[in-house]
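The next part holds the structures, each set out as structure tokens.
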Structure P
Amino acid sequence: MAEHNDLGKEGERKAREYLQAKGYHIRHTNWFSEKNELDIVAEKDGMLVVVEVKSRSSEYFEHPKDAITNAKIRRIVQATHDYIMQFDIQMETRFDVVAALTTKSGGYKIEHIEDAFMAPIN
């Protein structure tokens with residue numbers, strides 16, 4: 001497996017651990033609707049929380065949260081709509097980003113951005 005794939009998988013694992021420690025119930029990870037993927041779908045305080053995880057070994061070029069383009073947001077929102085319909089979800093939904101950055105000591109620095117973006121109107 002390519003090194004960037006390993007980094008992404010480990011970043012997602014660290015993000016799950018972080019969220020669980022903060023009281024989130026993880027419903028699904030790497031959930032697919034057609035070709036669109038939701039990294040983590042969780043619940044907390046009666047809210048559905050869709051989490052996009054961005055892992056990086058450096059902030060040198062761009063912070064991970066800045067890598068989420070409008071096209072990516074549209075794909076996440078479409079997959080979330082499909083998820084809500086498939087599982088008949090009847091709760092408010094929020095979109096978060098978890099940035100997982102490797103540290104020089106080999107660990108991870110986790111940054112959780114709640115309500116990172118909103119679904120586009122159209």
Structure Q
Amino acid sequence: MAKPTLDILLEIKDNTDTIGLKNSIEAIDYIYSYQPDNPPPHMMYMKGYTPNGFQGQAFHLHVRYAGDWDELYFRDYLLAHPDAVREYGELKLRLKQQYEHDRDGYTHAKTAFVRKITARARKLNQNE
């Protein structure tokens with residue numbers, strides 16, 4: 001809900017040439033975004049944005065080292081818990097109105113919810 005963004009998780013090895021990776025991804029028109037609050041390698045790429053907002057489909061390419069799968073835990077929890085999906089959707093709709101042209105503000109405002117759900121998902125995964 002709320003925005004047409006496709007999130008992609010790219011897992012890399014510890015010895016990956018991140019400068020070469022950065023150059024390759026930028027060569028196909030993704031915009032690099034340093035993410036100091038995210039786990040190393042602190043890399044994210046975006047495509048589909050213009051100065052006036054989205055232009056068609058938007059893409060977020062999250063780069064993570066092996067085993068850092070918080071996004072997958074979050075996704076899997078939502079797939080199994082319709083009540084959390086509804087709550088997340090309602091939050092995103094409220095935030096879309098408030099942060100329509102401020103992607104960073106929008107992301108920051110939903111972070112507490114995402115972390116709460118991810119922690120639940122990790123705990124469930126440990127118990128299985």
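None of the figures in this text is laboratory data; all of them are computed from the coordinates on show. Because the structure is predicted, anything quoted here is derived from the model rather than measured. Cβ atoms are built from the backbone, for glycine too; each structure is taken alone.
Details
- Origin of the derived value 4.1 (distance in nm of label points 7 Å out along Cα→Cβ at positions 11 and 51; candidates P, Q): Q
- Computed -16000 for helix-only ellipticity at 222 nm (-39500 (n - 2.57) for each DSSP H run of 4 or more, over all residues; to 500) - originating structure among P, Q: Q
- Answer label among P, Q for the case where distance in nm of label points 7 Å out along Cα→Cβ at positions 75 and 107, calculated from the coordinates, equals 3.2: P
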